[in-house]
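Below you'll find the structures, each written out as structure tokens.
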Structure I
Amino acid sequence: MASLDHIRALSEVIGPRGSATAEEAKAADYVVEQLANLGLSPERQTFLSATSAYRPYALATGMALLSVFLFWQPQPVGAAAAALITAVALASLLLEMQFRPNLLRWLLPIEQSQNVSAVIPCRQPRLQTASDEDAPMGAIAPRADCPATVVITAHLDTHRTPLLFRAPFWLRVFGWLMPAGLGSMVALLALFVIGIFIPASALRLIALAPGLVAFVLFALMIQADLTPYTKGANDNASGVAAALWLAERLTASPLQHTQVYLVFTGCEEVGGYGADAWFSANRPALNGAFHITLDQIAGAGAQPVVVRAERFLIPAHSDPGLLALAEQIIREHPEWNARLVSLNAGYGELSMGVKHGLRAIAFGAIAPDGASPRWHQPSDTLAAIDEATLARVQEMVWALLREIDRQNAPGNPSDAPAAESVAA
């Protein structure tokens with residue numbers, strides 16, 4: 001099937017695919033069917049996930065607001081209780097922004113989601129034996145000893161459509177909102193600690209200012225969770241379609257020395273739970289593996305990009321060796337009009353690859369002004385897809401796969417220095 005047909009099936013036929021919803025499960029079923037049609041053996045992995053990207057932040061800011069109320073109660077007990085609650089909320093929020101276990105995750109509801117994966121082994125001729133005399137010569141069989149392993153991830157779920165993503169102004173607000181929210185909680189904690197020893201009424205009045213910031217953040221998080229899900233044609237039916245395109249191409253022309261895992265993940269939009277679960281379950285087999293993320297790669301008005309780094313709290317950097325290969329490929333193909341970018345105030349599965357120690361890189365499509373077209377908006381529909389951009393990103397990833405394969409050929413003189421560069 002053409003990539004546009006996959007995007008249509010996911011975004012229009014199935015429609016909005018909220019994290020851990022029945023529609024996300026239908027998207028997983030669709031991928032299973034497509035992989036099976038290619039002769040692959042897809043596997044499902046179930047896991048538990050949060051169902052909202054916003055509830056942890058609503059809970060943390062709600063705890064901060066409760067602390068402001070307690071700060072106005074008799075001292076020093078009120079100040080001590082306020083300091084304790086705010087410290088726990090702040091520490092949990094910082095862990096949440098690093099995708100790590102914390103109190104907020106333990107208190108909030110979870111639901112079951114799923115990943116779908118399939119492996120395309122490296123090309124390995126097999127000698128005909130009595131036990132497989134009916135198998136064709138040169139049959140492909142999964143090999144644990146392929147010189148290289150690449151994991152390609154694309155998420156199935158879609159985001160809500162909050163006010164914070166409706167217009168450029170609100171995107172700018174979103175850019176400073178999280179730092180301001182964290183700063184307000186730090187300021188509150190400092191005031192509460194001082195209030196334990198100095199019960200001055202002026203401190204209570206001062207606390208109202210950072211408390212107001214926490215209230216605004218709390219209100220925006222509640223509003224976000226009341227909005228509908230987007231159809232997600234670009235984010236991220238486009239990435240899923242490209243991964244299926246690669247599956248079809250790889251089954252027809254497997255790489256010589258590189259096995260490729262195609263992983264279609266659930267619950268990326270609420271904290272990367274699907275990729276985290278898959279990498280955790282397969283950690284022993286992924287030592288030294290490459291990781292390629294496909295996310296938002298076909299928005300109209302966008303240009304193909306390779307992501308140098310993305311930052312939510314702590315920057316996650318693409319692997320230097322893979323970036324060097326990507327830059328080389330881009331120079332060789334000026335017709336792609338591709339470039340390298342760094343992204344702020346957001347996360348993707350690049351962060352998960354880096355968290356698990358993989359040599360990771362991410363592909364996308366960004367407008368010349370740095371915006372991601374129709375990001376988390378109701379207008380992220382099939383009509384906003386640019387097939388030419390999608391095709392260019394697909395060809396970029398295919399070129400990178402072939403270069404990885406070439407550099408990992410046994411006896412390749414360029415293999416050693418490439419390995420050193422990639423592992424830098």
Structure II
Amino acid sequence: MKVVHINKTDSGSGAAVAAMRLHRSLLRVGIESSFLSQEKHRHEDNEYITAEGMRARMENFRNYMEERFTIYVNEREHKLHTNFSLATTGRDISNHEVVKDADIIHLHWINDGFVSLDGLEQLFALGKPIVWTMHDMWPFTGGCHYAGSCLEFNEHCGFCPFMRKASKTDLSAITFLRKKQLFRHANLNVVACSHWLASMAKSSFLFSHVPVTTIPNPIDTDFYKPIDRTECRKDLGLPLDKKLLLFGAANVNDVRKGMRYLNEALGILHDSFPKLSGNIELVMFGNDNHFSEKSYMFKTHAMKFISEPQTLVKIYNAADAFILPSLQDNLPNTVVESMSCGTPVVGFSTGGVPEMIKHNETGFLSEAKNSLSLADGIYNILFFSNKETRNKVRQSAIAQFAESRVANMYINVYERALRGY
């Protein structure tokens with residue numbers, strides 16, 4: 001069995017990390033897996049790029065900018081345009097040697113000028129089984145990656161809350177109709193990383209007739225593991241005698257990541273427990289263009305974007321708790337990584353997060369968009385968790401996300417797809 005994974009890039013995003021981990025997991029259990037991306041930053045075997053050279057890079061950039069501009073001039077709030085994709089531009093990868101050689105075409109995150117809807121049609125025309133892991137809601141919506149409270153995708157998108165001139169024929173309606181025509185006869189098996197996303201997909205019009213399976217993202221639990229906390233803090237230059245609260249995201253300023261609620265929760269802790277406030281410090285990693293020492297109530301250690309996995313393991317192990325105030329999320333890699341390192345998580349009970357965390361056992365589930373509840377969770381985990389808690393967190397991660405378990409679940413999907421059902 002030969003599988004080709006198709007993702008915009010091989011690193012730098014949550015979907016890329018998850019897709020690459022699955023690719024490696026499959027290789028370890030003997031599956032002939034390859035990885036095809038538009039952008040290649042790693043240099044490993046079984047990885048391929050759609051096209052190389054300056055001309056290809058210019059074409060990729062032009063495709064990206066053309067689509068972004070179309071969205072920008074139509075969207076209601078310009079800051080939201082990164083949460084919407086049209087898939088009107090891209091390149092034909094159906095003739096790439098690794099695609100032609102594969103038995104299974106496995107799609108992941110394909111937007112930002114990589115694979116257009118026309119490009120999908122060309123892949124479907126090959127007649128090969130398609131497995132599509134959804135890393136967000138885009139595959140079954142009219143363009144948004146996360147729909148918030150909107151449920152128009154259950155019938156037919158249009159009157160989109162993202163659009164400045166929302167109507168029954170707006171960009172979301174046009175994209176939805178194109179997908180409707182495209183998916184009608186596709187040989188498609190869909191995978192959701194959480195039961196939450198699976199339920200949304202099953203209720204959608206576009207995937208109501210498509211097999212949907214829930215499989216979590218894998219992680220190498222032999223790499224992401226507990227190590228000595230004191231040594232980690234020394235290596236990172238972090239204080240040895242403080243309670244360290246960790247927050248991280250690829251883009252810290254993304255509204256969906258909930259930084260507003262984290263700030264409010266920290267303010268509540270600062271005002272409610274003034275004697276303890278000097279004992280808590282915040283550690284942040286990820287891109288933050290607006291970072292300032294004065295931005296947060298507590299002393300903050302800004303680690304910027306971390307590209308080295310070894311450093312990430314140290315950061316998770318250095319922390320007493322990881323905070324996830326996301327307003328809507330699928331199955332965040334950060335939670336998987338933190339749990340595998342034995343660090344408990346405090347997060348809003350939304351999206352796929354409740355499937356990952358056992359309340360008051362391996363973390364704390366706060367009421368969504370409730371800063372007081374989030375502050376309560378932070379306090380409880382920081383001051384009442386112990387070594388036994390961290391052991392439970394670690395064992396829960398192994399049980400849910402171990403590579404061999406996830407790889408075998410995908411092999412079952414591949415075999416079912418090859419049999420035609």
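Coordinate-derived values only; no laboratory data. This structure is a prediction, so every number in the text was calculated from the model and none was measured. Cβ atoms are built from the backbone, for glycine too; each structure is taken alone.
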Quiz item: To which of I, II does the computed value -15000 (helix-only ellipticity at 222 nm (-39500 (n - 2.57) for each DSSP H run of 4 or more, over all residues; to 500)) belong?
Solution: I
Quiz item: From which structure (I, II) was relative contact order in percent (Cα under 8 Å, 6 or more apart) calculated, if the value obtained is 23?
Solution: I
Quiz item: Given that mean count of other Cβ atoms within 10 Å over residues 34-41, derived from a single structure, equals 21.1, which label among I, II identifies that structure?
Solution: II
Self-check item: Test item: semi-axes √(5λ) of the Cα gyration tensor in Å, for residues 178-281 alone calculated as 49, 18, 9, pick one of I, II
Solution: I
Exercise. Name the one structure among I, II that Cα Rg over 2.2 N^0.38 Å, for residues 354-409 alone of 1.33 was derived from.
Key: II
Quiz prompt | Among I, II, structure where Rg and Dmax of the Cα atoms in Å as derived comes to 23.7, 89 | solution = I
Quiz item: Where is mean projected area of the Cα convex hull in nm², for residues 10-241 alone largest, in which of I, II?
Solution: I
